[in-house]
1. Output the label of whichever structure in I, II has the greatest value of Kirkwood radius over Cα pairs in Å.
2. Which structure, out of I, II, was distance in nm of label points 7 Å out along Cα→Cβ at positions 17 and 41 derived from, given a value of 1.6?
3. Ranked on distance in nm of label points 7 Å out along Cα→Cβ at positions 25 and 73, which label among I, II comes first with the largest value?
4. Computing helix-only ellipticity at 222 nm (-39500 (n - 2.57) for each DSSP H run of 4 or more, over all residues; to 500) gives -18500 for which of I, II?
5. Give the label, chosen from I, II, of the structure having the highest value of relative contact order in percent (Cα under 8 Å, 6 or more apart).
6. Work out the source of 2.8 here, i.e. which of I, II gives that when distance in nm of label points 7 Å out along Cα→Cβ at positions 49 and 65 is computed.
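Every read-out reported here was derived from the displayed coordinates using simple, explicitly stated rules and does not represent laboratory data. If you're wondering where the values come from, they're calculated on a predicted model, not measured in any experiment. Cβ atoms are built from the backbone, for glycine too; each structure is taken alone.
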Structure I
C-alpha cells in the first residue's frame, strides 16, 4: 500500500513539475492505471482492482490542496510585510 502511494504521488508530482495541471495529471494517471487494470482481466493469475486509480486521484487532490495552502500562506506573509513597511 505505501509503495503504491509513493508511486502514485511521484507520478502526479512529476507531471505537475512538467507543467501539467493537477486535475489533468490526476485524470491522465488514473486513466492509464485503469487501462492497465482492465488489461489484467485477461491475464492468468491477476485480478484487476481500482484502488491504485482512486489513490492517484486522492493524491492529486491532496497535492493540489497543499500547493494552494502554501500559496495562500505566502500571500499572507507578503501582505504582513507590506503592512509592516507602512
Structure II
C-alpha cells in the first residue's frame, strides 16, 4: 500500500520516472528509502538541468493536451510549478 504514490509517479510522469531511475535505479518504486539516494545526486548542476528539462517537457505536454481538448492555446511558460 505505501508504494502507491511512487507507482503513480512512475506511471503518470515518465520523464520524472526516467530521471529518478537513471540517478538511483528502479528500486525506488517499491522501496521508499531508496529515494534518500537522490539527495546526493541531485545536488549537481547536470541533475538540476535535467530536472528543469523534465518539468518543461511536462508543461509542454499539458499545453498540447489542453489545445487538443479545448482548442485553447496556452504558453507553457505561463504554467507555474509548485516546486523549484
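1. Looking at the calculated values, the largest one is I.
2. Numbers: I: 3.6; II: 1.6.
Label of the source structure: II.
3. Numbers: I: 1.8; II: 4.7.
Once distance in nm of label points 7 Å out along Cα→Cβ at positions 25 and 73 is worked out for each structure, II has the highest.
4. II
5. Once relative contact order in percent (Cα under 8 Å, 6 or more apart) is tallied for I, II, the winner is I.
6. II
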